[in-house]
Every structure is written in structure tokens, then in C-alpha cells.
1. I, II: which one has relative contact order in percent (Cα under 8 Å, 6 or more apart), as calculated, at 35?
2. Could you tell me which structure in I, II was used to calculate helix-only ellipticity at 222 nm (-39500 (n - 2.57) for each DSSP H run of 4 or more, over all residues; to 500) as -8000?
3. Could you tell me which structure in I, II was used to calculate log10 I(q)/I(0) by the Debye sum over Cα atoms at q = 0.16, 0.21, 0.28 Å⁻¹, for residues 46-117 alone as -0.66, -1.05, -1.32?
4. On distance in nm of label points 7 Å out along Cα→Cβ at positions 62 and 86, which of the structures labelled I, II is highest?
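Only the coordinates and a few stated rules stand behind these numbers; no lab work does. All of these numbers come straight from a predicted model, not from anything done at the bench. Cβ atoms are built from the backbone, for glycine too; each structure is taken alone.
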Structure I
Amino acid sequence: MTTNPSETSTILSIRLIRSFEHRNLRFFPLKAVDLSWTTEQLMSVIKEHINTSSSLPPPFKKFDFDTFKIEHQAHGAKSNDPVINCENDDQLILKPGQKLNESNVRHETEIAFFKLSDYQAYLKLKKTENQ
């Protein structure tokens, strides 16, 4: 995956969510992102970063992250949930095979990376707490 000079300034903020319930999160910047990458290409680059990072603890390296969701756009409003924005899943969860620029990813976008089944359990828990 090569990057063009015009894409070398594109930076994404990646939010790894290992546990929604315990708010076990880690953040790191991902530089030189090519917005023509597909979701799978981005996933491959991030998983490689996770495996080679000396700053991430082993539980993060062994975790089965499988889903991206746009958490926040630069200069946009943030959600009230400290872990993840639980709204607009159909628009904000990145679809397989789609290019990042087609998914409305742009410079300084914050993207959450998590396990979908854990997220669905978190949504159910929040729903029962609000009733």
C-alpha cells in the first residue's frame, strides 16, 4: 500500500475499544493514511500497528477487533457517551469493501475500532439501563 504525496498529511485518530463496560480504551494517531484505501486495507494497517506497538499492553494485541465506526469528525460535535457514539450506526459504521473517502472519512477523523458483538451487547445494556 503506497501513499501518494497528497495523502501523506492525512491523519486519523484511532480509538481502540477493548471493553465498553470497563471503558478500556487506547488512542493512537495513524499518519500517512490514503483515503482511497478500503476498510479492509485500513484494518490491515491498524492491526499491524497494534502487533508491533511497544506502547499497547498484550490484551490489546490479542483482542479480535473487527469493526470501525466514525466516532468524531474534526470541528464536529461529540456524543455524551464517554466510550462510543451509539447513534447513526447505519451511516457511521464503515462497510466492508468501501473506500474511506466514500465513507466520509477525512483528515483528523476519529475512528473507533472494536468487536461488533461487544458493541451490540453494550447497546442492549444501555437500553435496559434507560428503561
Structure II
Amino acid sequence: MKEKITALLVYHRPDPLDTLRSALEIQSIQTRSVRTCGEALLLLWGRQPPHLAFTDTQLPDGNWADVIALAGKAPAPVNVIVVSRLVDVAFYLEAIERGAYDFLTPPFEPSELAHIVRCAASNVPHRGTTRESRRAAR
């Protein structure tokens, strides 16, 4: 992906997503941060939605599943990565089944984060093609 990767961070607790923001910015990922689903909606449904969204599990007005649903209605594809403080295989599987691209737990290892971002960003154009095919079939 040649264009600059943008990421939306949706969280209301400063840790661990402040750490994640710093790690993304070191990788030259442009970030925007919001605290609620309502604020995320404005950016996800805007004219130029981010390529990626990292979301905390709980938000003041919703949760990770709400962010996935909002991203699914964005005008361009957005891959959502759920960030949880706890390693929970059942929760991981549920998040993936409900549309999350991936699942992260802190601490954020630079090489692992770089790999996830690279894969998620390169997958975004393919999701757009799939979405357009589904719309055309309707």
C-alpha cells in the first residue's frame, strides 16, 4: 500500500492504547484518537475513513463489537483490531467471528505490531473489492 496508512484508536482508558499510539507513530502510521463510538462514527463514516481501527474492549457508549459494526458500514473498507488487556481464547475467537481483523494484547512487541499493521493495511484493498462485489450482486 503506497498511500500513508491511517489508524483510528477508539478508547477511553489511557493505558494501553496511549502506548499503542506511540508505537504506531514510530512506524509512521498517522493516528487519530477518539473516546466513544459516537466519535468513532464521525471518522469511520466520513469522506476518508482510516485504513485501520484499534478498539478497546469497553467504551462509555458501547464496545468493540459496536466499532466493528460501524466500520462495516464505512464508505471504504476498515480493518478493526481489538485490543484487550487479557488473553482469552474464547473472546479472541468471538472477535474474529464477528469481523475483527485481529486481536492484540499488550505489551506491543514492535515486530509483531509491524507485521499486523502491514498485513491489515495490505488487506484493506482486497476487502473493498469483496464489498463492491457483494453490493453489485444485490
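1. Working: I: 35; II: 22.
Source structure for this number: I.
2. Values: I: -8000; II: -14500.
For helix-only ellipticity at 222 nm (-39500 (n - 2.57) for each DSSP H run of 4 or more, over all residues; to 500), the value -8000 is produced by structure I.
3. The read-out was computed on structure I.
4. Numbers: I: 2.9; II: 2.3.
Structure I comes out on top.
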